[in-house]
1. Thinking only about distance in nm of label points 7 Å out along Cα→Cβ at positions 60 and 76, which of 1, 2 has the largest value?
2. Quick check on the output: 26.0 is mean count of other Cβ atoms within 10 Å over residues 116-123, derived from one of 1, 2. Which one produced it?
3. Kindly point out which one of 1, 2 the value 2.4 was derived from, the read-out being distance in nm of label points 7 Å out along Cα→Cβ at positions 68 and 84.
4. Using distance in nm of label points 7 Å out along Cα→Cβ at positions 12 and 140 for the comparison, can you identify which of 1, 2 gives the largest number?
5. Looking just at percent of Cα pairs over 13 Å apart, for residues 92-155 alone, which of the labels 1, 2 belongs to the structure with the highest value?
6. Hey, helix-only ellipticity at 222 nm (-39500 (n - 2.57) for each DSSP H run of 4 or more, over all residues; to 500) derived from one of 1, 2 reads -1500; which structure?
7. Out of 1, 2, choose the structure whose coordinates give relative contact order in percent (Cα under 8 Å, 6 or more apart) equal to 28 when calculated.
Structure 1
Amino acid sequence: MSSSPLKILAISGSLRDSSFNSAALKTAADIAGESAKFTFADLAGIPLYDQDLRDKGVPEAVERLQQQVLEADAILFSTPEYNYSISGVLKNTIDWLSRVDPQPFADKPVAVMSASMSAFGGARAQYDLRRVMIYLNAHFVNKPEVMISFAHKKFDYSGTLNDDDTRQHIGKLVTALGEWQHRLQP
């Protein structure tokens, strides 16, 4: 593999300050160390998608995120599960990015993980995210799957992941994303 660090854009589907999904992405960055350079997307300034607004131009927050996706070697999502699917914030972001030129997810290596207080760990949200991103021609890492169930028992109040098995799975996912990126974009 290349000696330069893999540039990963981390996208959390949650805006909450103490989000388990954002904490999972920070854990991934910590585990990767110097092998990857993580940039964390900020979805807070992205307005609700509205074609009338789009017709007036692309909002600055969307342009900034588009550029971050284009500059990244790979994308790592971490999504909560809301009503058996992805969050409205994440879907809205994807809708915006699907309508810019160039569409930045095309042919991009992507991995997904999820954290949830439920026993399923966000599995249904992951499958919905994959389904949405297929249309945008993103290329997902298939395995390992990282679904952090009972997240409230695995992260402490500061957002530190205290579960060694989960840390190992996240590390394997980051490694697989790097290998996938190398295969798709040697």
Structure 2
Amino acid sequence: MKIKETPLKDCYIIEPTIFTDDRGYFYEKFNEQKFEELTGMNGHFVQDNISKSSYGVLRGLHLQKGEHSQAKLVSCLEGKVFDVAVDLRKDSPTFGQWFGVELSAENKLQFYVPRGFGHGFSVLTETAVFAYKCDNFYNKESEGGVLWNDPDLNIDWRLPEEDIQLSDKDKIQATFAEGNF
């Protein structure tokens, strides 16, 4: 396992060591002890979620606030997505900055998004199956978010705007300036 730092404080890309032969491949998807040694971050996760989405679906930007805040370790099991994290921690040196990474079944990368970050992804292939490991349980009353096309953030979701499909909730999220985080 290799850990790559991103421009955002405490946000990491995890690249597995993959062993291949003529039968296929094997890799260790997650190891809590190695993760904590390499990042210094808590690697204990309590909830796994999976979503399947069609091309053009954009999910985000979401977060859990307060005591129900969640760190996430995300990956794409089928297809390809552009995954984005936004630092919403007001005391962070990278507050208000975003970073994106392409996650796919082919590259097998994982993206660690710490507590206090907004998170979202756009689906770049016909379908994508997306996996989330969360370090805290979901709580509906603690939902927060930022509008996907917020002009202050200016995120390039790598999709033509006319192809983007949003949930009703994601169409009306607060702007970054309104600070629903």
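1. 1
2. Of the structures listed, the value fits 2.
3. 2
4. When distance in nm of label points 7 Å out along Cα→Cβ at positions 12 and 140 is computed for each of 1, 2, structure 2 gives the biggest number.
5. Comparing 1, 2 by percent of Cα pairs over 13 Å apart, for residues 92-155 alone, the maximum is at 2.
6. Matching structure: 2.
7. 2
Read-outs: derived from the displayed coordinates by stated rules, not from any lab. Because the structure is a prediction, the values reported are computed rather than measured. Cβ atoms are built from the backbone, for glycine too; each structure is taken alone.
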